[in-house]
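Each value in this text was obtained by applying a stated rule to the coordinates, not by laboratory testing. This is a predicted model, so every value here is computed, not measured. Cβ atoms are built from the backbone, for glycine too; each structure is taken alone.
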Structure P
Amino acid sequence: MDELLLSRVRLAVIAELVAVEWSTFTDLQKSVKATNGNLSAHLGKLIAGGYVTERKRFVRRRPQTRYRLTDAGRAALVRHVERLQTLVASER
């Protein structure tokens with residue numbers, strides 16, 4: 001099992017990012033229902049693991065951070081799901 005994906009918040013972030021090109025911090029926070037600090041800590045772990053990349057920019061003079069799933073993150077999710085399927089199948 002991929003330890004980075006065993007967290008509810010980190011798995012929810014990956015699941016959200018798999019469906020979009022980029023997502024803002026605010027959009028991720030709303031979708032995964034996490035506090036600023038909690039989400040920030042989990043995103044930091046995903047970035048350090050190479051699963052997510054971030055891009056900072058200014059929009060109407062306000063800072064905005066956007067996040068994107070990397071190829072490594074997508075591959076990790078596929079492996080994680082395959083492992084879960086194997087575990088479920090072995091329980092039958």
Structure Q
Amino acid sequence: MDRQQIKAELEKILSIVDDQLLKRVQVQEETVMREGLGFDSLQLTELLFEIEERLNVKISDDEAMKLRTVGDLITLIESKLNGRGAKPTE
């Protein structure tokens with residue numbers, strides 16, 4: 001999965017977490033996770049859970065704390081899907 005595909009999938013997941021988000025915000029790689037998306041900590045937790053479930057990756061608490069922008073999140077997902085820390089399929 002390339003960056004554009006990950007971004008498209010992420011936009012689907014974002015709309016699950018907040019069905020009005022994509023009408024309010026144009027999600028760019030530079031968008032700051034908390035302030036730019038307008039998410040509180042519960043919504044960020046829900047977002048990470050949905051990503052883990054839909055993309056079959058594991059994001060640790062330490063990794064989540066380091067995420068600043070949507071681009072950071074895409075890079076993390078991309079690295080996991082490309083085999084550098086991917087969660088094994090069950």
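Determine which structure produced the value 25, 54, 20, 1 for P(r) over Cα pairs in 10 Å bins from 0, in percent, for residues 25-72 alone, calculated from the coordinates; the candidates are P, Q.
P
Rank structures P, Q by distance in nm of label points 7 Å out along Cα→Cβ at positions 9 and 81 and report only the one at the top, that is, the highest.
P
On relative contact order in percent (Cα under 8 Å, 6 or more apart), which of the structures labelled P, Q is highest?
If we compare relative contact order in percent (Cα under 8 Å, 6 or more apart) over P, Q, the biggest value is for Q.
Suppose you compute semi-axes √(5λ) of the Cα gyration tensor in Å for every structure in P, Q: which one lands on 20, 13, 13?
Corresponding structure: Q.
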